[in-house]
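J.: These are the structures, in structure tokens.
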Structure I
Amino acid sequence: MPATRHRLAPCTVHARFSLSEIPRISVAAPDEGSAAVARAAAVRALAEAGRGYLGGRVEVRTYGGAARCRSVRRAADRAVALAVAANLRGDAAGVRIRVRPPR
């Protein structure tokens, strides 16, 4: 019997950002590590866009199978940055990023 790898179900990170006039970032995430990553990504994305004086609410959710924490946090960072940029452009939709499966 040939050696085969067990494939995990693909994991997806979904991020949504709502802009606020209050200069504070609140986060709803599945764990503290993801919350810290999401908060830092939102602050960085707002500052890079020249809107560091604004705040908002970030919602991060994960769907699918298990994945490495590092991969999920990297995907959450990217998803939040894209969600903030989309919201500043006027798009209200959330962003979905697939997490790379473990090798």
Structure II
Amino acid sequence: MAYAARKQAAQELNAIASKWVQDPFRPHLQLPFFLRSLATHPRLTPEAVSAARTLQDNTVYKKYKLSDRMLHPASRPRVYDDLLLNIEMSVKGTHKPWWKDFFGIS
């Protein structure tokens, strides 16, 4: 790849890394750090930049929507809703009492 094209790809990858949401659970392991280091790699390809952009834009998630049956399985319809609630509470530093988890109360 020519120098100018590699430089443009590096700039695009750095822009993607700067817009990436930080992971509050793993502050020592962040995808933007990896993307920035990848931008300096001598063999950076447009495909790598395209893959990072696809991840950031949720292209696959938008193309292949999950059905309601997948998001709310019959055996435990609130499993993913509860998972998201617990993740949000964990980010805030709060939690449900143990007895609510034990009895399955939301």
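A short reminder: the numbers here are calculations on the coordinates, not readings from a lab. Here the structure is a predicted model, which means the values were calculated and not measured. Cβ atoms are built from the backbone, for glycine too; each structure is taken alone.
J.: Identify the structure, out of I, II, from whose coordinates helix-only ellipticity at 222 nm (-39500 (n - 2.57) for each DSSP H run of 4 or more, over all residues; to 500) was calculated to give -12500. Before the final figure, lay out each step's value.
T.: Values: I: -12500; II: -18500.
Derived from the structure labelled I.
J.: Still on this structure, please answer the following. Out of I, II, which has the highest value for mean count of other Cβ atoms within 10 Å over residues 12-19? It would help to have the intermediate numbers written out before the result.
T.: Details: I: 20.8; II: 16.1.
Largest value of mean count of other Cβ atoms within 10 Å over residues 12-19: I.
J.: Looking at Rg/Rh (Cα atoms, Kirkwood Rh), point out which structure of I, II has the largest value. Don't jump to the answer; show the numbers that get you there.
T.: Working: I: 1.08; II: 1.15.
When Rg/Rh (Cα atoms, Kirkwood Rh) is calculated for I, II, structure II comes out on top.
J.: Still on this model: Here relative contact order in percent (Cα under 8 Å, 6 or more apart) has been calculated and equals 24, so which of I, II was it run on? Working shown, then result.
T.: Values: I: 42; II: 24.
Here the read-out was taken from II.
J.: Now for a separate question. One of I, II was used to compute mean count of other Cβ atoms within 10 Å over residues 20-27, and the result was 10.2. Which label is that?
T.: Details: I: 13.5; II: 10.2.
It was calculated from structure II.
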